[in-house]
Structure I
Amino acid sequence: MRPARALIDLSALRHNYQLARETTGAKALAVIKADAYGHGAVRVAQALEAQADGFAVACIEEALELRQAGICAPILLLEGFFEADELPLIVEHDFWCVVHSLWQLDAIEQTIVGKPLNIWLKMDSGMHRVGVHPADYESAYKRLLASEKVAKVVLMTHFARADELGSARTDEQVAIFQSAREGLSAEVSLRNSPGVMGWPNVPSDWVRPGIMLYGATPFDQPQSVADRLQPVMTLESKVICVRELPAGEPVGYGGAFVTDRNMRIGVVAMGYADGYPRQAPTGTPVMIDGHRSQLLGRVSMDMLCVDLTHVPAAGVGSRVELWGKNVLASDVATHAGTIPYQIFCNLKRVPRLYSGD
């Protein structure tokens with residue numbers, strides 16, 4: 001059996017969720033959209049349900065999968081509904097729903113919903129993706145209440161640059177939000193993972209931890225809360241072939257790496273078809289039987305090469321950690337010119353094995 005696999009530590013997941021809640025003193029929706037960032041949404045939800053205040057997903061398809069798996073906790077649809085005919089399903093399954101556009105508000109007013117909805121009213125405070133314009137926010141809130149189809153409204157926005165600790169943009173967005181919601185009596189939700197970790201003075205009754213749940217930092221610099229996270233996923237495989245090469249020999253497609261001395265090269269059963277980033281260059285860190293080493297040459301669809309020269313005991317069957325507790329996913333992402341969000345979400349074909357239930 002091919003040795004590539006992803007080990008998911010559910011005890012680390014629970015630690016990270018509790019860290020988010022303890023850091024803020026707020027209620028926390030665990031963000032498990034995109035199959036829990038590649039970690040498996042159903043198993044993640046099952047592991048967290050006893051302690052979580054609720055979950056957040058992108059769309060109703062993701063939410064229905066959780067309900068069908070027996071998850072009874074609150075589930076927020078972060079993109080709301082895409083068509084008005086989704087509203088009966090939202091009511092039937094007791095989903096919480098983001099409203100980010102006035103057409104969604106119109107649809108709620110025009111639909112017989114059966115029982116009151118839990119609505120999270122999203123403001124565009126400066127990210128300019130989705131959200132009600134600040135000038136329309138108070139009237140949208142009052143329309144929701146006047147519709148008599150809403151049990152509760154939570155006020156929310158989303159930060160564009162909270163992962164940049166030196167940027168003034170987050171404070172600017174908070175000021176815009178606070179000005180537009182002045183006089184509106186409701187709970188608020190402002191802080192995502194970087195907001196939870198790096199912006200302690202931002203008010204938030206609800207927080208929405210995402211990437212931090214999985215033990216990865218959104219920051220490109222050291223940060224105190226990031227230091228307390230526990231990586232949840234370990235992506236590993238094994239060496240399946242060893243080559244002894246003299247100096248001057250090209251390795252892999254395009255000869256992107258050429259040996260500069262006598263070298264031992266290990267071929268690992270892992271490639272971009274598994275989700276390992278193709279753009280990861282020579283020098284990207286790996287661990288081989290507990291020893292730090294590096295990637296060599298281009299990543300292929302099913303295989304990649306690593307340096308065994310300074311790990312003389314390593315050979316066929318040696319364990320290779322591509323990322324995990326010793327090689328941080330954020331470090332791999334930095335070398336590959338991407339972010340840990342993407343490398344987690346790109347995981348495929350690799351079986352997931354769970355521990356820490």
Structure II
Amino acid sequence: MPVAPQQTILIVDDLPENLTVLSELLQPNFQVRVATSGQKALRIIGQPSYPDLILLDVMMPGMDGYQVFEKLRADPAARDIPVIFVTAMDSVESELQALDAGAVDYITKPIVPPIVLARVRTQLELKQARDRLSAQNIWLEAEIGRRMAENELIQEVSIRALAHLAEIRDPETGFHILRTQGYVQQLAMQLQCQPGFSDVLTERYIKLLSKSAPLHDIGKVGIPDAILQKLGPLTAEEWKIMKTHAALGSDAIEHAERDAADSVEFLSLAKEIARWHHERWDGGGYPDGLAGEAIPLSARIMALADVFDALISPRVYKVPISFEQAYEMIAAERGTHFDPVMTDCFLGHYAAFRDIAERYREPG
């Protein structure tokens with residue numbers, strides 16, 4: 001592989017005759033820069049155009065080659081420049097010391113021109129290969145990041161589209177998805193510092209939880225319009241049918257999981273939320289009558305978020321109540337409908353939840 005002529009070599013040696021010999025040898029094929037001391041070499045290396053290879057004399061006054069090399073390795077911008085030590089010391093111990101320090105090669109004086117050229121070419125070709133690999137890795141990382149972001153966007157849009165299927169048939173809940181998603185994320189973040197919650201509520205878990213929240217009522221697509229949009233109170237039989245939306249939603253998500261080639265983390269949380277967000281802390285909820293911590297954490301968070309939004313939002317069967325009334329009603333359900341610690345956290349940061357509600361208030 002031919003070495004590109006534009007590659008630059010820095011020669012560092014305190015003896016002008018040595019600089020002359022190496023420069024004359026290398027200049028036909030490379031750009032050559034020289035420095036007569038370690039301090040001058042560091043000033044040259046500190047300029048924007050870095051050399052591709054450094055031939056560094058070991059025995060120099062003021063600052064020897066090892067000291068120069070140590071400063072190079074401490075500089076993030078220069079630490080990857082390959083260095084070949086050039087020295088009159090030809091002992092095995094000296095060579096081992098140089099290689100142990102991190103030099104890529106070791107050449108003894110007096111130099112043998114063909115050997116110097118061969119070793120220089122070898123190190124420059126290796127540097128070219130490393131640079132190409134590094135550039136390729138940077139490109140691959142950027143491409144992976146772009147595709148992951150694209151996949152996340154597609155996933156989020158798909159989730160929203162599915163969630164809106166349920167919403168379309170209940171038009172008064174247009175911003176319900178955005179509000180409940182905001183409440184869920186906010187409550188989960190506030191609970192992170194609470195004993196018993198911090199181990200589960202990692203940043204990744206909260207991200208997945210927030211992503212899953214819009215699917216909590218996906219099962220409503222299976223509820224007849226006559227029940228879902230009824231203006232008056234539901235009969236006992238109608239209420240029984242309405243409550244099936246929790247199981248219908250989790251079953252639909254479970255079928256999606258089975259069809260997926262690999263497991264999808266957020267679907268597991270979405271299934272928990274869809275099935276159990278109507279369970280109660282005291283065991284009086286549906287569909288399974290779970291109680292206390294037997295109710296998955298995701299569903300307990302969703303339950304509080306969903307009820308809060310239902311209280312303050314208009315529905316075909318009710319008018320909204322004030323934030324103050326909602327506060328009192330949720331406080332009254334502490335330890336019965338809702339996890340008591342979660343309720344305390346929600347009420348303690350109530351202003352944040354009011355802000356989310358105001359931000360995504362129903363238009364008109």
Structure III
Amino acid sequence: MSVLVQNREVLEWISEEYHGMNGSHVETLQAAPSPLEFSRICHISRPVLIKGYTIPKLRQWSDSYLSGRMNESLISVAVTPDGYADAIASGPDGKKYFVEPHVSQMTMASLLRNLNATGDAGPEAYYLQSQNGNLFSSAYFDQEVEDTQSELHPLRDDVPAEIPWCSEALGRHPDAVNLWIGNGQSVTSIHSDPYENIYHVVRGRKTFLLLPPTEGWCLEERLYPHAIYSRPDASSPLVAVPSPSDTPPIRWSSITHPERPGSLPPQAHPICISVSAGETLYLPAGWWHHVRQSDDITIALNWWYDIEPRGMAWIWLNLLRGIGNVPPANDVDEDVAQDDHRHRTAHPIP
């Protein structure tokens with residue numbers, strides 16, 4: 001038996017033990033937790049749906065309000081041919097790549113028009129998803145004078161820079177606060193983040209498929225060469241353009257549609273949860289998530305808090321992704337492929 005198989009069987013045992021103790025239940029709170037309550041929630045490190053946390057100024061976020069506040073300011077919008085940004089796709093050479101989106105500069109009004117015109121405006125998908133602290137970054141808290149570099153600065157008055165009960169419980173400010181605006185075309189491929197994530201839906205609905213860190217082995221990570229969507233010329237469709245050969249490869253899941261029946265091994269225990277307008281999801285650090293959204297314009301905010309670097313948390317999260325070398329995506333060893341197949345079809349371990 002190979003070391004890879006032995007390691008996989010240990011991870012499967014951990015996965016089954018965790019599921020046996022915790023099940024697939026997601027707790028729902030009817031009011032925002034106190035700092036002490038949230039500290040206990042973080043200690044357990046399981047998702048929680050919070051229905052009682054409101055941000056009053058967000059109730060006025062209609063298309064006309066957002067367009068008026070942003071005026072002619074330009075924002076960075078991800079554009080993809082199929083709605084999958086930061087995801088696996090085929091390049092012109094037939095190889096698989098981790099492809100980042102094309103980034104287009106447009107006004108908020110143009111973005112909202114494009115999102116409302118889905119079905120009439122061609123196959124490309126638009127998604128405000130820059131993820132770099134596009135509302136507030138760590139620099140906002142690091143200086144006495146307010147940081148004014150955010151493209152979305154005109155909206156800051158409506159959005160709290162931090163969640164009080166979260167910041168007090170964790171003893172730190174958020175590392176990034178992000179605004180997300182898209183529609184049903186845009187899908188977030190499955191991945192995990194090293195952040196405690198507070199995710200609040202303003203309009204529409206988000207559907208999360210979740211896997212705990214103990215089931216990272218289910219996702220068959222590979223090393224993918226990097227590419228970026230680009231246009232050969234202004235009138236051309238987007239194509240994946242490989243990055244220079246010295247660009248580091250990206251470690252990513254090879255399961256592109258975990259929501260489809262049979263895509264995950266039978267030992268996996270995915271949790272599906274919908275988060276509607278006015279609701280907030282606490283997504284613990286290290287939890288794998290695949291996200292879809294309702295067809296109409298969906299708007300969400302999230303606050304990312306850095307994981308505690310001390311102790312065992314970071315070490316455990318990396319351990320649970322698997323020990324050993326991650327195989328290259330376009331040159332997977334036959335034994336590795338057979339091991340993946342065996343674990344897809346095997347019965348759960350006792």
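FYI, it's all coordinate maths here, none of it is from the lab. Only a predicted model underlies this, so the values are computations on that prediction, with no experimental measurement involved. Cβ atoms are built from the backbone, for glycine too; each structure is taken alone.
One of I, II, III was used to compute P(r) over Cα pairs in 10 Å bins from 0, in percent, for residues 85-244 alone, and the answer was 10, 33, 27, 18, 8, 3, 2, 0. Which one was it? Checking each candidate, the match is I.
When mean count of other Cβ atoms within 10 Å over residues 189-196 is calculated for each of the structures I, II, III, the largest result comes from I.
Assign the value -0.31, -0.80, -1.12, -1.28, calculated as log10 I(q)/I(0) by the Debye sum over Cα atoms at q = 0.07, 0.11, 0.13, 0.14 Å⁻¹, to the correct structure from I, II, III.
III
When distance in nm of label points 7 Å out along Cα→Cβ at positions 197 and 317 is computed for each of I, II, III, the one that comes out at 1.1 is III. Can you tell which of I, II, III yields 25 when relative contact order in percent (Cα under 8 Å, 6 or more apart) is derived from it? Matching structure: III.
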